[in-house]
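Right after this note come the structures.
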Structure 1
Amino acid sequence: MQGVTKRDGTRIAYEVTGAGERTVVLLPAWMITNRRMWAAQVEALSPRFRTVTFDARGSGDSDRPLEAAAYDPAELVRDVVAVLDATGTGEALLVGNSLGGLIGCLAAAGYPDRVAGLALISPTVDVEGATPSALQRAMARFDEELGHDEGWARYNRHSWQRDYSGFVEWFVTTALGAEGTAEMRAEGVAMGLDNTPEVLAATVTARVPADMRRLPEAIRCPALVLTGDADEICPPRWSRALAGALGARCVELPGGHGPHVTRPAEIAGLISAFAAEVWR
């Protein structure tokens, strides 16, 4: 079943699959992708669980505002709650990759009665607050004209205006890592090119650096943290530190930032087993 909910004038497109008694919500990641990235997980999980996916504002079939304020993390969390309400979901297990992992954590902290558990895949959550990662350094210089388009210099407003397709190809290849097949890369690039540099720039501008070291203290639900041991987007040390702060298990898998794409059966199995623990 597909549907649309509207919150403060912004349309959010969602999809519900399966008819299990328990609901797993597969959260959107950064807006360079859309809900299709969860296709393998939906197929694997829907025979046992009711699954909900949705396109974040700024991606897929949802509206794409250009104002940075529309992408404040607090707005994205409210979208999660709006989708839960629209799909008649009282509580759910939230699964989030990358930015979706951060939004899942914020939703669990702000709406504990709606979140039964958190499965976090390479979440963009740095509870150490120590040495900046390549991503953090790039975001800090996002508006500077760096004068070249190589490596992390591609994660830059001016570079996107010069060569957006080159950025998308670089980012998808970097995120998938060595395990990414040509088919996986092509699908990821197609989703990225479905967006625009103007929309993505607004999403970056909205993410003001925040101290996340106290965030785990506000999360009371069970959690599982998964990470690729060669993740070049969110360092594996972030996942290890977050798991430690949450008192959660951290599972390190070979590969990069998107193990749910490159190792779909393995990730689906881990999510399913964790859900059984949460709802036993």
Structure 2
Amino acid sequence: MAEQSGHRVIEPSVLYVGTPVYLVATRNPDGTANLAPASSHFALGRMIVLGLEEGGQSLDNVRAHPELTVSFPASHQWTHVESLAGVTGKDPVPAEKAGQYAFEPRKFERAGLTAIGSDLVGVPRVAEAPLQLEARVARITPGVAGVYGMVEAEVVRVHAAPEIVVEGTDHIDAEAWHPLLYAYRTFFDRGVEVGWTRKNPLAVPPADVERWEVAGGEWRVRSASATTATVELRRCDGGEVADVLTLTEPRDVRWARVQRAIEGVG
């Protein structure tokens, strides 16, 4: 293979580089629920965009009944997801899927999952999934390749298991949340936390730094490595360094590394 800057030029069969798996529930023509596994999606604000297969029952369903639910399973629930891999809600089975898929009208039962009623849409959620979204379809755009449709849906309600929510807030506890990740036809758990974005509402300064700031002082992260960081506490009347803190708690060190990254230094 040709090489450029040390990288190989390859032709992988799929480009699933790693996204959370979801189970999309839609309403069948007879009023029952279809459930299908997928991983192609992204979210911006209150909109979630799903990539659904053309000719599949899910896309047919949302074109006729523009509501859906998206339930995100936890990593340990991967077998429930995989149990749906060889079945389809299409009857008869499309010719291109014949021999590889079987018709299954009872998707929830096959997956060993429980359908639970939604609050604002007429499509059930997956009761066992830690994170569940109710959504109304705003627009469906055909994909340029003709093999998928892009479903843009407004999320109207979010349901989260108590154990993945930070107590007293509406924030998901990222350390407690372990979505099922799908990368190159392999399931994974989420790895260890390595850092935060500057917009993370839970990325608060260490207590000593916060107290100094509340008192009117200034601070600056002097250095930060993978295991330790130092913070200068500066007086407000000239900027002289009054003290230097050494941080060793993992969360405090990650906070310091975020500050260094914001400043453009490693």
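Quick notes on this structure:
- Structures compared: 1, 2; top value of relative contact order in percent (Cα under 8 Å, 6 or more apart), i.e. the largest, recorded for 1.
- Percent of Cα pairs over 21 Å apart, for residues 84-171 alone - structure with the largest value, from 1, 2: 2
- Calculated for structures 1, 2, FRET efficiency 1/(1 + (r/R0)^6) of positions 220 and 236 (r between Cβ atoms, R0 = 30 Å, to 0.05) is largest in 2.
- For 2.8 (distance in nm of label points 7 Å out along Cα→Cβ at positions 116 and 140, calculated) the corresponding structure among 1, 2: 2
- Here volume of the Cα convex hull per residue in Å³ was derived from just one of the structures 1, 2, and that gives 113; the source is 1.
- Origin of the derived value 1.00 (FRET efficiency 1/(1 + (r/R0)^6) of positions 44 and 92 (r between Cβ atoms, R0 = 35 Å, to 0.05); candidates 1, 2): 1
- Among candidates 1, 2, the computation of helix-only ellipticity at 222 nm (-39500 (n - 2.57) for each DSSP H run of 4 or more, over all residues; to 500) that gave -4000 used structure 2.
Readers should treat all values here as calculations from the given coordinates under stated rules, not as data from a laboratory. What you see is a predicted model, and the numbers here were worked out from it, not measured in a lab. Cβ atoms are built from the backbone, for glycine too; each structure is taken alone.
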